[in-house]
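Chemist: Pasting the structures here.
Just so it is clear, none of the values below were taken in a lab; they were calculated from the coordinates. This structure is a prediction, so every number in the text was calculated from the model and none was measured. Cβ atoms are built from the backbone, for glycine too; each structure is taken alone.
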Structure P
Amino acid sequence: MTGHSLGGALASLVGQTFLVPTVTYEIPGEQLAAQRLHLPHAPGVDLPLWHFGHTADPIFVGACKGPSSSCWYGGYAMETRCHTGKMCVWDTVRDKGWRVDIRSHRVADVIEYILKQEEEFPLPDCSFEDEDCTDCGLWNYTDPRDPK
């Protein structure tokens, strides 16, 4: 399965549910949704999920917060940044001097300015995010199904 943005997040959740290989592009963090849906995720199990994105995309890196964010002007507010599976990240901010901007989230830009520029943007190494990654840290969730 594959998808971009929200479609990629949904593909990731389906891929995680059925252990179907999934490649996504520039998705918002979907780990919190997977946890809230109680999707299977056993420790030590390599999920067949690969998330590609770049550091200038505020939706992908979870920088879509508050009035100082370019997302604010588009009506977006996203506080998730943690992903399941492996992260494959082009560091366009450090390596290329790109600025974090909601306009860099467009799939056409990723295709034209990254994927078609193989010599300038070789495939990044893919690795798991830190286990300490947390979303919405100040929120307090309760679920009667969770053990006390």
Structure Q
Amino acid sequence: WQVALSAMALSEFANEPIDRERVVKMLLIHDIGEIDAGDIIFFDEAAKAAAKDDELNAVKRIFGILPEETAQEFFALWDEMENGDSAEAKFARAIDRVLPVFQNINNNGQSWKENGITKEQILAKTAYIGDGSSEIWALLERKIERAFGE
């Protein structure tokens, strides 16, 4: 719910006009596949690649429990966010990534330190935030630099 509320509050900072309700729906359903596939650390590329099929199968299974029309709508929203092609998906992906970065900044990079994550990795893996909101990315980039003492 926090990410959905954040998207509502920050929607004015989207790079393009967006359907805020569509963004909220994407954010509410985007992690459904992790029910079966599990959550993977954002910076572990090998684990993410290995879990991609598991997550897709989980989404299909879970949405398959729903009435067909609802399942199709939810899968389309999930797929749209996964691909990140629409203005809504770009903004949803940006907001989804912003909150964990702020949490790490506010706890002095504890999770980053515990997992050996470098500033360069963070900047490279989160730069797509700018695709959804260049204003939020500019602020976040400065905060990441400061978090590493630069």
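Chemist: Out of P, Q, which one gives 3.1 for distance in nm of label points 7 Å out along Cα→Cβ at positions 69 and 93 as computed from the coordinates?
Modeler: Q
Chemist: Taking mean count of other Cβ atoms within 10 Å over residues 53-60 as the quantity of interest, name the structure among P, Q where it is greatest.
Modeler: Comparing P, Q by mean count of other Cβ atoms within 10 Å over residues 53-60, the maximum is at P.
Chemist: In addition: Give the label, chosen from P, Q, of the structure having the highest value of distance in nm of label points 7 Å out along Cα→Cβ at positions 77 and 125.
Modeler: Max of distance in nm of label points 7 Å out along Cα→Cβ at positions 77 and 125: P.
Chemist: Can you rank P, Q by relative contact order in percent (Cα under 8 Å, 6 or more apart) and just name the one with the largest value?
Modeler: Q
Chemist: With helix-only ellipticity at 222 nm (-39500 (n - 2.57) for each DSSP H run of 4 or more, over all residues; to 500) derived from the coordinates and found to be -6000, which of P, Q does the value describe?
Modeler: Answer by label: P.
Chemist: A value of 20.2 was computed for mean count of other Cβ atoms within 10 Å over residues 5-12; which of P, Q is the source structure?
Modeler: P
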